[in-house]
Structure 1
Amino acid sequence: MLTGSGDLDGLDSPAARERLLADLDAASPDTTYRLRDWLISRQRYWGTPIPVVHCGDCGPVLVPESELPIELPEYVQTTGNPLAESAAFVETTCPECGGPAERETDTMDTFVDSSWYFLRFLSPHRDDAPFDSERANDWLPVDVYVGGEEHAVLHLLYIRFFTRALADVGLLDVREPVRQLINQGTVLHSGEKMSKTKGNVVSPHEYGAETTRLFVLSAAHPEQDFEWTARSVSTAYDLQQQLFGMTQSFVERAAVRDERESHDEYVAREVDRTVAAVTDHYERFRFHRAVSEIRTLADLLGQYREYDTPNEQVYRRGLRVLARVVAPMAPFLGEEMWNLLRGDGPVTTTRWPEPESTVDRYDVERSLVETLRDDVREICDVAGIQDPARIEVVLAPDWKFEVREVVRDSDDTEAVVGTIMDDESMRAIGEPVQQYATTLQSERRELQPVLSPADELAVLRRAAWLLGDEFGAEVTVRQADDTGESATKADPGKPALYIE
């Protein structure tokens, strides 16, 4: 945010830039590129051969189109230019005079190929053109480009240059090849960038491709650097073992039941919430959070299985969802799980799972349950309660939810209390309503969304088994009367707790 900038105070840089462009006639937008002259030749084997021969009489001569493409010879191990060491490749005849000549042994920079090969991918078998222009125009621009920041000046500018040049000559209609750029972070080892020149590279085969991939994607946001540690890699390995072990033990005729109870419904809702959360994280490229959601659901299913004989339908669906959502990061693991669960076809070709219930407020539900569990732990810890016999969860009365919504939605903070007290039902309750409304009025900007009374009651009753399982206590969930001690202590999203 800008400070000390007069009328621009409080704006972020992009907003301030737009304001200046609008207010100042002398200001105009400008973009500066650092694209320099490009030396495209390299003394390397793996580049594209340059179609030129050198004749003593004719000088440099282009290879005729009928003799293209020039194919590379077998690789020769050498300390110099490998192509220069291949006599069969170098020695040729001049296309113009027929006399002896030598092929150009430099190859083009590999950036030349990668600046347009995304176009070739659309029509790899076409032999009469570099690419199919009609298909390219249909598919471009590329949705997301992922690359290291070291490519920002060179490669990314080159592909834009190529695309615009191809558009200028009529081969493309699109002038911008990519919609979104993600600059991937750097893998560090002992605080330094992992690279062959530093000798600190960890080969994927040391841990296995699945474990390596899952760890890299779970370590951090794609754009952040992260440190490679053997201990952290082991967490990715352990997760794979957990997922496969759960699936294997289930298909080996683990005990299940058909009837569904309240705690089954809670797990079913958590499966739905996981689908929604993981889908959102994948779409936002937050793979580390997707892994966290997968791990959370796996732990919950394990706890569910230990708490009671699981419902067959709920538990099987939970495992199938795990197999499907882990497959993009660990395809071999996902396929093995899917096969054990007798899924139809390969896991990678099946439809992406969808929630079976409405989960538009899943984050509010999850926060409610986790906050409640943390509150019970804190009370037991502070009060020194080792083994509670009974936990009573008491929700706020309906009128508190109504008052909260009126305060949150009101633009007239001065008159909001009076508006609430104009309601006959609120006047019947009296002073508690006025005191609560006055308190909320001062906290209006900090009020977070909460569930309706009915939804909050339903969520906490479904989740009561978690408290019972963790503390070994009898758990009851009810709503407070309109007045009384419970009504005073309980707030929407923050139930009152009584622990014996």
Structure 2
Amino acid sequence: MVRAIGIDLGTTYTVVAVMEGDQPLIVPNAEGQRLTPSVVAFTEEVLVGETARQQAVANPGGTIFSIKRRMGSPYKVKQGEREYNPQKVSALILEKVKRDTEDYLGEKVERAVITVPAYFSDGQRQATKEAGIMAGLDVMRIINEPTAAALAYGLNEEDERTILVWDLGGGTFDVSILQIEKGIFQVRAVSGDSWLGGDDYDRRLMEYLADQHRETYGMDLSKDMKAWQRLREAAEKGKITLSDSMSTSIQMPFVDGNTSPHTSTTLTREEFQRLTRDLLERMIPPTRQALADADLEPQDIHRAILVGGATRMPAVSQLARQLFGKEPYQNLNPDEVVAMGAAIQAGMLLGLIERTILLDVLPLSLGVETQGGLFTRIIHRNTPLPASEGRLFTTAADNQGAVDIHVLQGEAALAVDNLSLGLFQLQDIPPLPRGAPRIQVAFDVDVDGIVHVSATDLLTENSIDVKVLSAKGLPAELASLTGASTQFTPTAGGREHSTSLLSPLPLQQ
């Protein structure tokens, strides 16, 4: 039997599911746990999961948490003579869960669907795919986490309905609105915040506890890595307890491991909610944006589904009631539902689940930098995927022999305020007055949300085609697996000069 697994590669935990018959099954890891901590530790050997988390206090400098927040960035961890980028650290996590799944199933697993936040950029999606390849997986599809959750909830639904998914995980917040009708899952709009999640609630509580300790004992715990790790564990435990209890006693014996006295702090749920009120309110603008993009009002939502461990906080459910006027839906385990949906998508791709179609959208607009440092959109956000679109440009200066194609993703008017996906150059343009050449720039976005770009001089038919790579210096054997035809030159945003930039032509041309 052909097997493919669904993987929720989360900020805090990684979860694996596989289809058994027509239902998704969560696969336990080697330790018998359904959730594998997304933690990697470098000691004499590399530790992943619960063993890595357990030694974090003793080895805070060699233990990596929340690597998902760094996906697609140039961030690197140096351990001894080796450097690890976010893809490699994530690959170590994926290698463990792949190995554990193979041991559980008693057979090799080579294919997987991996989930990402709906608001992940192209670079973050590509980095996730690269991590899967490094782990020895054939990544069949990258799927948005809220969409995966919707698949799990709506697999057996027959009635037409509009659902909104709030996915508040350890590091990211996503809003997705989907229309479900007779096995067709059509995403209407997505929005979100890539830096909002349970980690931020933990950090807010850590800072509060550190402030109290400094006021009482005159000690700054933020300067001590081991003490900071103990604070992290105490804050996370306190947050979880307050989801079920109205108050908690947070114990911190010898928090600095040496001279600090035993401290105990009692915190009420009301106090915690007051400390984190601004974090909760940050969920509102992306929600309103998604509703506006889908041309819907809150009362048009038939069901609001809460996904992600951080949605267990009572304040999140309360906010959902206020916004949508109905009780939010949490019938499936919020920690596991995304992996279940990924397994369902894997089953769909293998033909094991029939009469189900998934139609997703582009989370952020795509375009290029043009004269004056402006961002010119070519494909707008929430366009159904796969998508292809082109636009005509010309030169910004007389006798301009080349144009820079600076590819961007985002919604800001200025290029510098958007995400830079990279820079390439179309050369050998005939010397003509500015405005005379006709240069077609076309974007093609696949079902994973990964971007391909081409630029063609229509006079000479000279062209260049590229696929965006998130990782500079990706090993050649992996670059070939991702299908890259050329590498982008990394760039941080807008540039001071503009003579080699494109100049947009009116849309009617």
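Just checking, which of 1, 2 has the largest value of FRET efficiency 1/(1 + (r/R0)^6) of positions 216 and 376 (r between Cβ atoms, R0 = 30 Å, to 0.05)? Walk me through the intermediate numbers first.
Details: 1: 0.20; 2: 0.00.
Top value of FRET efficiency 1/(1 + (r/R0)^6) of positions 216 and 376 (r between Cβ atoms, R0 = 30 Å, to 0.05), among 1, 2, belongs to structure 1.
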### Message
Computing FRET efficiency 1/(1 + (r/R0)^6) of positions 40 and 312 (r between Cβ atoms, R0 = 30 Å, to 0.05) for each of 1, 2, which one ends up highest?
### Response
2
### Summary
Note: relative contact order in percent (Cα under 8 Å, 6 or more apart) at 10, derived from one of structures 1, 2, originates from structure 1
### Query
-8500 is what came out when helix-only ellipticity at 222 nm (-39500 (n - 2.57) for each DSSP H run of 4 or more, over all residues; to 500) was calculated for one structure; which of 1, 2 is it?
2
### Among 1, 2, structure where mean projected area of the Cα convex hull in nm² as derived comes to 37.8
1
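Between 1, 2, which one scores greatest on mean count of other Cβ atoms within 10 Å over residues 320-327?
Largest calculated value belongs to 1.
Quick check for you: by FRET efficiency 1/(1 + (r/R0)^6) of positions 200 and 264 (r between Cβ atoms, R0 = 25 Å, to 0.05), which of 1, 2 is greatest?
2
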### Summary
The value 16.9 for mean count of other Cβ atoms within 10 Å over residues 304-311, derived from one of 1, 2, belongs to structure 1
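Bear in mind these aren't lab numbers, they're just calculated from the coordinates by the rules spelled out. Predicted, not measured: the structure shown is a model, and the values here were computed from it. Cβ atoms are built from the backbone, for glycine too; each structure is taken alone.
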